[in-house]
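Down below are the structures I want you to see.
Please treat every number below as a calculation from the coordinates, not as lab data. Predicted model, so just to flag it, every value in this text is computed and none were measured. Cβ atoms are built from the backbone, for glycine too; each structure is taken alone.
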Structure 1
Amino acid sequence: MKPDSVAMMELSGLHKQGAVCIFGTGNFGRSLGFRLLQAGYEVTYGSRHPGKSALLPKGAKVTTHEEALQEAQVIFLAVHREQYGFLASLSPALEGKVLVDISNNVRRGQYPESNAEYLRKLVPGAVVIKAFNTISAWALQAGGLDANRQVLICGDCASAKQAVADIAHGLGLAPLDRGSLRAASELEDIPLQLFPLWRLPLRLGAGLLAAFFTYNVIRDVVHARVTDGKDRSFRIMISLANKAFPDVALVMLSLCYLPGAMAAVLQLRNSTKYRRFPDWLDRWMLCRKQLGLLALAFAVLHVLYTLVIPIRYYVFYRRATIYVGLMQENKTLEFNNVMAWRSDAYLSMGMLGFALFVLLGITSLPSVSNSLNWREFGFIQSKLGHTTLLLCTAHTFLYGWDNFLQPSAYKWLTPRSYMLALVVPCVVLALKAVLITPCVDRAVGRIRQGWEREGKGRAPEDNANNHLPLIL
C-alpha cells in the first residue's frame, strides 16, 4: 500500500457516514443497499445497463460504473470473480478508493489464490478489503440477528478496514478484524463449510444408532424367528426404535463429559497444564456442545415414542388378553408395593433427568449463554451436566431392576442393549467421583492455576495451548 494512498483515505473521511457505491444488482447487492439506505447512507449502484436495472431498493441511484465511482470512496463489489474483467478498464478511477470484495467461490481450492488477492493484482491502485462475505442476503434483510451479526474483515490498510468496520457498525453488525489480506482465503472458505463441528457427532450418532438398532433386531426379531418360529418384525417400527434412542442418548451424553475427565487425568499425569493434549482429544473437546445437542435430540425422540405406547395396537391387545385371562380364571391381580416403588422411581428419575437435559440444551443457545458469566455457565454445564448424567443412569438401572441377574434376559448369551449403554456413563461417573475427592480436586485446581512439578519445564511448543478453556 502506497503511503500517499493511505493519506488520501485518511483525509477523505472514510469513517464518516456518506455515499457508498455498489457494483452488482443481485440478491446480495440489493439487500446490502436496502440496509445501507435504512442506516442513512446514500447508495449508488454501478451497472453496465442502468436503464434495465430493476427491483432495486427505493431511494438508490443507478448509473454507469464510471459515474458511480465519482459518488463514493467505498465501493462494494457484489459480483462473482468471473465477472471481475470490467474492473481493469476502471483502474484509473479506482485509484486510492476502498474496494470491498464480498465474493465467495463454489468450492474450496477452486483458485490458487483468494478472490481478494486476485482483485488486488487486477486493480493495484485500489485498497482491497475482504468483508461481508460471511453474511447472507437473508441475514441483511432480516436484521442480522444473533450469530449472523458478525462481519469478518481483513486487509492491509488499517484506515480502510476501519472505514468498512464503521459501515458495519452503522448497519447494526459486529465487525471483527481478522488481519491482513492473506487471511482472505480463510474467510472465503468459511461459507463453504458444512457443519464442520457436527461431522463427528453426526457420524458417531448414526453409528451408535445403527449398532444398537441392529443389535436389538437380532435379539428380538431374529432370535424369536429362529428359536420359536414367531414373527415379531412389527416391533421394529416402535419398540426397537424406542430401545435404540435412549441408549444412544445416554452414551452420547456420557461422551460429552468423558473428554473432560480424560484431560484432567492427563494434566495430573503430566503435572502441568502447558502440555498439549492429543489432537484427537482436542477435536473431541471442541464438539462437546454438538454431542450434547444431538444426545438431547435422541432423548426427545425417546420421550415422544414413549408417549404413544398406550395407543399402540400391540399394547392394547396384550392388556386385553391379560385382563380377559384373569377374568376367565377368576383371579385378582395383586398390588405389588415393590414394583410400585420401582415404577415411580424409574419414571421420576427419567423426568428429572430429561428436565435437566433440556435445561442444558437451553443454556447452550448463544442468546442464553451470552448472558451468563463463566462461573454460571460452568456450574450449569458441569455440575448440572453430571447430575443429569447421574439421573439418566439411575433411570436406566431402575428400568433394568433385577433383569441384570435373570438368565432369561441374556438371549444367545447377549445382554440387553441398555446394559451395554450403561458401560460408558458408569466409567464417566466413576472417574468424576475420583476427581471430586478433596485431594485430587485440589491437585487439579493447582495445576490449572499454573502450578508445575519441579523439573517439568514448559516446552515452547506447548505455550500455544495456554488459551484452552477450563475442562468441564
Structure 2
Amino acid sequence: MNWSIGDGEAAAVRLAGGAALREVLPGDDPSAWTALDAGVRQTTWSPDGDGWSPAWERTEGGRALVGVLRRRVPVRAAPSLTESQLALALCHRDGRFRQAALGQAAEHPGLLPLVVVRCSDWAPQLCEPARERLAQVLDAETAVPLMPLILRIGGRGRGGFAADLADGLLRAAPPETLAPLYTDPGRAVRRYAYRLAVDEGFLSPAELARAAARDSDAVVRSLCADAALAAVSDDGGAYDDVLEPLLAARGPRARAAGVTALRRAGRPERAVGFLGDRSGLVRACARYVVRQYGGDPLTWYRERCAEPEGPAPGAVIGLAESGGREDAELLRPLLGHPSAGVRARAVAGLRILDVTDVRRLRPLLDDPAPGVVREVTAALLPSAERLDEAELTARLADPWPRHVRVAAFRLLDARGGLARLRAAVGSLDDPDVRIRHWAQQSVQGWHAPADLPREAAAEVGELLDRARHLFSEYVLTRRKWEAGLRG
C-alpha cells in the first residue's frame, strides 16, 4: 500500500485517540511513516472556532497532548509521553514540540523510523540531534528493516546522512546480512542491495545468475546478469552454473545476456535454439552468435516457416527480421494458420517487409484473437483510406468484440475528415471507458479539412451538437464556422 497524506492524517487521529503505534502503522511500509509526518501537519478548516488546525488536535486526546507540550518545560524535565503521543509530537509543525519529543524517543525503539525522518529536518536544532541519536543506535541488523525508509528519505535534499550511515554499516557487515533486502517488495531496495552486493563481491556468479533469472525488475536483471558473466569471464570457469539460469530466465535481457555469452563459452550450437525466441532482443543475439561461427540464420528461418506443421511464432517474425521481400511468399500462407501467435507474427512480418496486402489482410480485422487484430490494424493504418468506411462503421456497434471496435475506430480515425468525426461521435456512448475516452479526445481535436464538401456542413453541425458537452460555446461556434456554418 502506498500511503497518502490523507492516510497519514487519519492515522494521526487514531494515535491521538490512544491507539498503539504498531496497530496504526505497518512497520515495513516506508510510505506510512512519511505520510504520517505530513499528515500530522495537515490542517483543515474547523467551524468550531479552531480555524485552520490539524484534525487530530481537535480530538480530546489531541488537545490534552498539545496542552502538555505547550508548558514549555525544559526538554529533560518534560512529562513522560506514550509512544503514540511521541510519534505525533515528533511530526508536529512546531519545531519546539519535535525537539522536546526527540529527547524521549531514545526510550522507544518503535520510534526509530521517525528519528530517521527527523534526520532530514530543515531545522539544524532538530536534524543534528536526530543524526547523533541515529548514529548511536543504528547497526547493520537494525539498518536492514529500515532501508526502505532510509532510501526513501535519501532522495530528499537533506536526506543523505541516514543513507550514507546505513551504507557504511552494510558494506562492513557479513554478506548474509543483506539477504532480506534481495527479496524486498520495493524495487529501489532490491536495486540498492544488488548493487552493493556486486560492489563488495557478496554473491557468487551462480547466485547473481539466479537473481537475474528470477527478479521481476529489469534493472536488477541486467545488473546481475552482467555481473555474473563478468565474474565468470575473470576466473574462466563455472559457465554451466551461470549460463543455465540465464538461458532459462523469463526476462529477455537475462536470456539475451546468456545467449551472447554462448559465443565466449564456445557453445554456438546452443544459440540455434534461441533463433525463434519470443523476444526480438534474444533473437538478435542468437543470430549474432550463429553468424560468428559461420551459421546462416536466414536458412534456418526459411526451413522452419516451410515446415508442414508450421513454425513457432518467433521463427515467423525472425524470418522477416533477417530476410527480404521475396520471403513474403513464405509468410502469406501463414495468415490462415490455426495458431493466433503465428497469424499475428505473419502479419507483423509482412509489415516489416513492406509488402502489406490490403485485400488479404482486410478479413483478419474480424479475427477472434485480439493480438492478430492489433497487428492487422497497425499494418492497415497507412492504407486506411482504401478501406470501406461503411464496413468499418458497422463494426463500431456493441455486438462486435472490443478489439474489433478498437480496430475500426483507429482506422476511421486515421482517415481523418468527416469519417473521423462520424466515428468519434458514434463511439461516445461505447460500453468501454477507454474507447469513450479516445472518442472524446478525437472529437475535441477535430477540425474541418480544407476539402470538406459544402453539402457536408449540415451533417458536421449535427455531429458537433451531439458532442456539445465536450466544448465551450465559443469553441463549438469556431468548429462550426470552420466547417462553413454561419450563425
Structure 3
Amino acid sequence: MSPAVSAPLQPHDHQKTLRLMLAFACLYALAWTLFPPLLAPSFPLDVVESLGWGREWQWGYYKHPPLPPIALHVSFLALGRWGPFALSQLCVALTLWLVWLTACRLMGRERAFIGTVLTMGVAFYTRPALEFNHNIAQMPFWAGICYFYLAAWQDDKRWQWLLLGLMAGLGLLSKYSIGLLLLCLGLFTVLSPARSLLRRPGPWLALAVMALVFAPHLLWLHNNDWLPFSYAKDRSNSSGESPRAGALGFLLTQLLNHLPLLLVLLFGFLRLRWSRRRPKVSAPWQWYSAKPAYLCLIALAPGLLLAALGMALGLRLRDMWGVPMWPFSGVLAAALIPSAWLAAMRPYLLRGIVVWLVLISLLCGVYLWKISDFRKSPVRSDWPAAALAQQADATWNALSSCPLDTVASDAWTGGLVAIGANSQPSVLIPGDPRHSPWATAERLKSHGALRIWQAEADADRDAPTGPYPVLDGLQGMRMHAGEWVIPWPRGQSRADLVVQWQAYVPAACERR
C-alpha cells in the first residue's frame, strides 16, 4: 500500500491563511516601528553613529561603506524618530519578499510560503532589527543576490543579470562581508554545471555593473588609505583567543539564534506525531527542491566559510557578522519536510511562528521600557538625548549669534547632540582628522565648534580618544568653558550625567 498523504489545502483556505499572515505581518512591522521610539528616550549606538555620518553624504566613512548611513539619514529626515525603526522593518520585509521569490523557483508555492514564514524563526530578524546598522542593511541585498543569480541561471535574461550586478554593487556599498556570498557563488559557478554560464555574456555584464556601482567608493578607498580595512583588521584581531575556539563560538552563536526556528519545527513535528491522523512517509529526508545543491549553498556556505576563514587566519569573529547570512534557513527546513506531512504540519508551524513573534515583541518592549530599573549603569536607549541636545543649543546660543555648526566629541555623545540640536550640526571625532574630513579648518574658523566630553567616571570605554588637530590649531577664537549636570530621563537613582564643555566661538559670531 502507498503511504497516506495529507490532502493539500483548498485554494480558499490557502488565501484565507495568506491574508491572515499578511495582516499579522503588517501589525508586527507597525508595532516594531511605532513603539520603540515611545518606549526609549534614545537611539542605539549604531544608529547614532551612522546618523552622524550619513548627514555628510560621503562616498565612504572610516569604519564602513556609505549606503546604510545615507539611507538612515534620509529615513530620519522623512519620518523623524520613527525613521530608523521603519527602515529596519523595510529591510526585513524586502528580505522576506526576495526569499519568497527564490523559494518559489526552488519548490512549490505552498512549501515556499512555509519556508518564508519560518525565516522569522531566526532570532536575527527580530531583536537586532531594533538597531539599524550595516548588518541589517545587508539583508535584502543578500537575499536579492541569491534570487537574481538563480533567476538569471534559469532564464538567462539580460535584465536579470543587470539587476544581479546592481544588487551585488549595492550590497558591497552596504558592507564588505557580502563579498563572502559573492565568493561562494563564484566558486559554485566554476565548480558546478552552472559554469556553462561563463560562455554567455550575462555574468560578465553583471560583473561590469557591480564594478561600475562600486567604483566611486573604490576611488574613495584609494584616496583615504583604505581606512575601513584598517578598522576591520583591528576589530578582527584574535587578542589571544584560540582561532578554533573563536570559530566554534561563532558557530554556536549562530545555532543559538536558530533555536526559535528549531523549537517551532519540533512543536510542529510533535503535534503531528500525536495526531490520530498522522500520515506515514517512507522517505522522511527526501529533498523537495529543484536545485538542492544551490539551496544548501545559499543557506549554509557563507556562514561556514566565515568560520573556516576565522580558524585558518586567526581572525576574531564577531557574532553579529552572521546577521545577514541566514535568510534561507527556513526554506532549507521547509525543503526537508516530507510532502505527506506538509499540509498537516502547516497550521502548527504558522502558529508557532506567530507565538514566537508575539513573545519576542513583548520581551523587547518590556526591555526598552523597564531595563533601567535593573541596571546600575545606563544602557544606550536610556540616555537623556533630548536634554543633552537642549543644553548644547542653549549654551551655544547664549555665546554665539551663529548657529551651532560642529560638535567635537566621541561619536556617541556628539551624535546625540547632532540628532537633537535645532541646527543639526556635524560631529568632529577626536583623533585622526581623516575620520571627520568634513570638519575643515576653514569651516571651523568661520563657524566655530562646541567641544563636549563626559566626566571621567562616566566616560564611554569604546569612545575614540585623542587630540583634535584641526580644532586645536585654530587661532582668534573666543574660548568659553563650563559643565552640564543632566538628570537621567526616567528618574533613576543613579548619579546625574556630568558633561564638560568648551566653546570655540569666532569673533564675528560672539554674542555681546
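Please state which of the structures 1, 2, 3 yields 6.5 when distance in nm of label points 7 Å out along Cα→Cβ at positions 122 and 226 is computed from it. Attributed to the structure labelled 1.
Calculated for structures 1, 2, 3, relative contact order in percent (Cα under 8 Å, 6 or more apart) is largest in 3.
Can you tell which of 1, 2, 3 yields 32.1, 90 when Rg and Dmax of the Cα atoms in Å is derived from it? Intermediate values should be presented prior to the final figure.
Values: 1: 30.9, 104; 2: 32.1, 90; 3: 25.8, 98.
This figure was derived from 2.
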